[in-house]
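Participant: Right after this note come the structures.
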Structure I
């Protein structure tokens, strides 16, 4: 699981909110500490693995900011019984969201 904060090289709000990888994405709006973010599902599946990922983007103070939540899963099939522990997705997601909910922009001069 991971939470990251990134400043992207987008010069306009339109560029900032244009997400094509891993697939063309549509967004939903969500507020984080009073700031509206466009949230994109950027996860996917491959070879028995799953990536649950949301990219929160906002063109804030003429900068493109992305807050990223990622949870990776592997298929239990290839592992010997008892060698891996299954995780509770909802509990992990709640943990990441609690970190996201602390995010605030610093004041710019």
Structure II
């Protein structure tokens, strides 16, 4: 079973220590990989990932590698659309070169 704490990076790092159901669970770290594609918050350190990215990478390791890329494309679309809705069009343009309108 894979348990992934959610929250901001500081909250997630403390969540396992506060959850009685997680006491004794083995903590694992993902191997190094590409940098985070989540551009909606500042990263606390270069290797940090969003919860979604961490789950996508873990599933690629535990299940099959081909699952990661479609999940990451969904994340890219979510990030791009969120940036557009926030009015940060320049950041959205940096990801794909174009800004798609709402469909």
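Participant: Assuming 3.4 is distance in nm of label points 7 Å out along Cα→Cβ at positions 29 and 77 as calculated from a single structure, say which of I, II it is.
Facilitator: Working through the options, I get structure II.
Participant: Output the label of whichever structure in I, II has the greatest value of distance in nm of label points 7 Å out along Cα→Cβ at positions 5 and 37.
Facilitator: When distance in nm of label points 7 Å out along Cα→Cβ at positions 5 and 37 is calculated for I, II, structure II comes out on top.
Participant: Please state which of the structures I, II yields -15000 when helix-only ellipticity at 222 nm (-39500 (n - 2.57) for each DSSP H run of 4 or more, over all residues; to 500) is computed from it.
Facilitator: The read-out comes from structure II.
Participant: Still on this structure: 30 is what came out when relative contact order in percent (Cα under 8 Å, 6 or more apart) was calculated for one structure; which of I, II is it?
Facilitator: Clearly, the read-out refers to I.
Participant: The value 14.0 for mean count of other Cβ atoms within 10 Å over residues 13-20 was derived from one model only; which of I, II is it?
Facilitator: I
A short reminder: the numbers here are calculations on the coordinates, not readings from a lab. For clarity, every value in this text was computed on a predicted model and none was experimentally measured. Cβ atoms are built from the backbone, for glycine too; each structure is taken alone.
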